[in-house]
Structure P
Amino acid sequence: MPELPEVETITRDLGDKLIGHQITDFVTYWPKMLRGFPEKKFKEIIIGKKIVSVERRAKNIAVKLSGDANLLFHMKMTGHLIYTSDNHKTNDDGKWLKPEKTSFSDPYNQYIRAIFYLDKSKILAFSDLRKFGYIKLLTNKELDKSFNEYGPEPLLKDFTTNYLENIFSRKNVAIKKVIMDQKNIAGIGNIYADEILWDAEIHPEKKASSLTDQEIDNFHKSTIKLLKKAIKMRGTSTSDFRDTNGEKGMFGNELKAYQRTGKKCQKDNGVIERIVVGGRGTHFCPIHQRLEKA
């Protein structure tokens, strides 16, 4: 699933590319991805609108349109957005025609579920292998309400150790479950939870309420450091994430815990193990992320 760094990468790309464009047409090959509006009504509202801004909140991308309208994209498990020329055509199944020798020949870019046609001969396409991603059309008030449901953004000033101390002290459950709850912290998913806890030397099953002041400080610093680095490297593409050019991110080369089961820990002599926490595969080092016995 695209997490904060991947969604931020797409958001920044689109902020550079989309603003000022006008939507001229829209087609979807998977109408169920439109939440709250049938395709005909959806098109009536968005066609002719200009794109004013693009922002991210948690794992969502909000594209503000002229008037009181916002497109809200959620990538879910396998979605990503591609910006390209309208010379790129698709067949009725949403597959690119003649994608040879370009990023469009990448199999993960071959599942187009919706296309926004823009002026200046451009398109914005939503590729989603598993069809879990969705698009909502919200008013400004509805968007604000939706965004208020999330916790603080890890790279903004309200993400402080004091905030973390307050949240963690009330959570007598595994720290990994707490930090992946979007109501507590926005944007962290399975990949970065594993990486941050590895870096901060915290066992993923340790109860959040039992973290020491030092561990909270380590978690705070590791979160900011790793998310910034992942954004700089344009995200993790160990599976299906691609950027707006259909290209892979490079942070997958930096992973120290996630999906490294059986490999030597790069911090000590441990071997990365895999367990399940909160229903999610979880990777950690049993040496420097040791879980103290009660």
Structure Q
Amino acid sequence: MIHLGLIGYPLGHSLSPKLHYAALRYCDLQGEYSLFPIEPDDFQRLKGVLDRVRSREITGLNVTIPHKQNVIPFLDELAETAEAIGAVNTMYLRNKKLIGHNTDVSGFLTDLKKFLEESSLPVLGDRIGVRAKKALVLGAGGSARAVVYALLKDSWNVTLAARRIDRAQQLLDLFTSYQLQIADFTLMNIELSNITLIVNTTPVGMSPNTNESPWPESRPFPQHAAIYDLVYNPWETKLVKDARAQGLSAITGRGMLIEQAALAFQLWTGKRVPREIMSSAIEAS
């Protein structure tokens, strides 16, 4: 019996159970996927759930907001990507060691490349050049770390806009060998005309607050930018709607959700699940 689960808060919006139950069925494995809503400062309960992985009561865990960094002190080892960005979204036991991994990086980059290749904008897709690879990332939390790292490794020039400048500075300090700069969240101190990709890593616009957008109303979107919103509930966020209304290519984080989940499931079970299986599981949600 395989016991899997998700740590985070809140978790009412999560589609992870549907994804992983579909994966278990496809692989003909007996198992369950549970939600563990743990408030941001409840470190005692957080440790208690992780101890259940140590005791093999739980096979593996996903981690989401706000615990992607909170879990690190309780782990024995970090996989290379998780260590590089200082954020974890997947945990499992190997050789009696509790290991933290991050599948957000690969999941995001795989889905982003697919999105850009399918984009009809001339500066994107397989025609995009290094000079055109200028991205603006909104937010500086655990998801932003994965996104920024993925973009920097893929030769993007990245500007980070966050309300909490201290968290943005942490990322700047983390990636000193790359082209990363900080902008004010109002975007008043940045030239937007050269931006070809905007990525929202904040929870703004997530259900039930579907009338909100992280994009400042006072600033028009860059004319040739593609918009990638990590929020996947609702399927079409206000940010995506507004961008499409201006004729821009825009997408939510559904593809990344599926990619990172499939990679995590493979780490836990050694089984590879077709993305179509997971996609079908959440199609009607």
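We did not get these values from a lab; they are worked out from the coordinates using the rules stated. None of the values given here were measured: they were computed from a predicted structure. Cβ atoms are built from the backbone, for glycine too; each structure is taken alone.
Summary table
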item	result
Top of P, Q by mean count of other Cβ atoms within 10 Å over residues 153-160, largest first	Q
Test item: helix-only ellipticity at 222 nm (-39500 (n - 2.57) for each DSSP H run of 4 or more, over all residues; to 500) calculated as -10500, pick one of P, Q	Q
